[in-house]
Structure 1
Amino acid sequence: MNEIEIQNLRLRAVLGFSEHELDQPQDIVVGLRIGLDSRRAGETDDPADAFNYRTVTKAIIQFVEASRFSLVEKLAEEIARLAVIDFCAPKVEVAVHKPGALRRSDSVGIRIARRPEDYAQNIVFISIGSNIKPAENIVAALALLRRYTTVLDVSPIYQSAPQGYTDQEPFLNLAVMAHTLRSPAQFKTEVIDRIEADLKRVRDPENKNAPRTIDLDLSLWNDEALEYGAKRWTIPDADIARFAHVAIPLADLAPDYLHPVLNQPLHIIAASFDATELERVNLDSGILSF
């Protein structure tokens, strides 16, 4: 296997967790080694047979400069994932350095190597809803999901009528697909509970359908049917078969996903609901796009 090497790609990004780093872009230096089979290009001398390093570099630049991270580890991981998953690299080495981060040192950084098998992780689908400052809280929840895990795709957003307790504002609902190394119980406590706490979710013991700043539920996990956690929550979420605002966003993400209990693809389950129950909503925020 040969390698394309890109040295000292200089970018500007928000990276760090110290107070002086939170809002100010700083210099980041990225190095890449992308494994490839270059024998055909070496034989034909045809640019069409060569790996287009400009395309992957442009994608990395756009991604990094539009994002913000606390740790170089997370930034390096996301760059590697982009190269392997989106550009089908059989191997990638990524180095990320922060110049001047340590006194008497030129820079501090990390170097990682990844292959496609490193991304054979759990695929999780999360259903999200909010009816207290919903646009603001959904954008915040997505930002936190990207911080705590690897988001792969985001569904359209829908407005729906409240269920159970109707004397409240309508909800905004969507679904997210993500990769994670965690177990379902770990994802619940380390990601979902953390985000709901960060966004000040309050539960009313007298009214489980009360308004909320944010609500995140594990709806699907790989292709498994399972129980998890102290309360023995179940996956798939039973609400997939009960509510349009759960089923339809999930079907937008993975229409052919076969529900492991109902044995039906999500697009069939979604089609069983009255689509007029939902109204599609556009939020003007780049964080919803990829």
Structure 2
Amino acid sequence: MIKNILVIRSDRFGEFLLNIPAIRALKDAYPQSVLTLAVNAQVCELAARGLEWADRVLDWDQIKGSLGKYKFDLAVVLNPTKEAHQKIFWAHIPVRLGYARKWGILLTHKMKDTKHLGNRHEVEANLELVGLLGVKPSSRKLEIKADDNLYKYFINQKIVIIHPFTSDPLKQWPFERFEELAYRIRTELDLKVVMVGKTEIKPELDSRIINMINQTTLTELAAVLKRGSVLITADSGPMHLAACVGTSVIALFRNDLPGKTARRWGPWGNGHRVLEKANLSEITVDEVFNQAKEVLK
């Protein structure tokens, strides 16, 4: 009988968010169980405050050496690593689910990892994995709670949020184009524009743009995104966070890199738009501006 579940997703927060339907499906299938999420330290606060299907959220790096004391009945490894597979094996967790690579031989239930082919969305792949246990999703939506008490001064305003950064240079639309886009939305559409994200060097922006770069935690960022009418971004974690809080997304993608296209990583759900080209430099400011006008009508 499954009473104590461990779900491991120890990489970045954007990837973590795309596991929400699979996590919900596990909790629905085993409603009396205690479901523990083991995540990256930077994801802990967001997951603990925002994900109602988790009974406990722990830092993977802090607990990975002492899994035996928790007496888990089931472990689900959503991002395969040799370390995770070894740790759950040595902890004698009886049911061990994951992908058949990186010492997948240590798992009791596994499937071939073909996600790099980009033939389906990451959400669908995660649901397929937990489906090996006979688990079926009650919902395929991305949902996370945002603090409604934060940033109340944005309420009842039409706000455009821009996230100009990405963790992968191959997916980066030039920053100066994001700047130009922000200024055009502010001056031609007369709307408030908020720029968010994390970067080592905070850029100087025109005073007409609200500069919240390096100013928010992930929990606070969720609250900001919830206030927005639309988020304009490259492929990034905030793109998925916006989808989780119900904000429309305009996302910029390359379509020439298998495994990195919008088919696998695009904003999940309805009401989003994707601009895709083989080279991001081919996407013009005019194109993105016109998409924004359409969404904001």
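Only the coordinates and a few stated rules stand behind these numbers; no lab work does. Treat the numbers as computed from the prediction; the structure is a model and nothing was measured. Cβ atoms are built from the backbone, for glycine too; each structure is taken alone.
Given 17.9 as the derived value for mean count of other Cβ atoms within 10 Å over residues 217-224, which of the supplied structures 1, 2 does it correspond to? Value 17.9 for mean count of other Cβ atoms within 10 Å over residues 217-224 corresponds to 1 out of 1, 2. Computing mean count of other Cβ atoms within 10 Å over residues 169-176 gives 22.0 for which of 1, 2? Clearly, the read-out refers to 1. For helix-only ellipticity at 222 nm (-39500 (n - 2.57) for each DSSP H run of 4 or more, over all residues; to 500), the calculated result is -6500, so let me know which of 1, 2 that is. Among 1, 2, the structure yielding -6500 for helix-only ellipticity at 222 nm (-39500 (n - 2.57) for each DSSP H run of 4 or more, over all residues; to 500) is 1. Thinking of 1, 2, which structure, once mean projected area of the Cα convex hull in nm² is computed, gives back 15.4? Structure of origin is 2.
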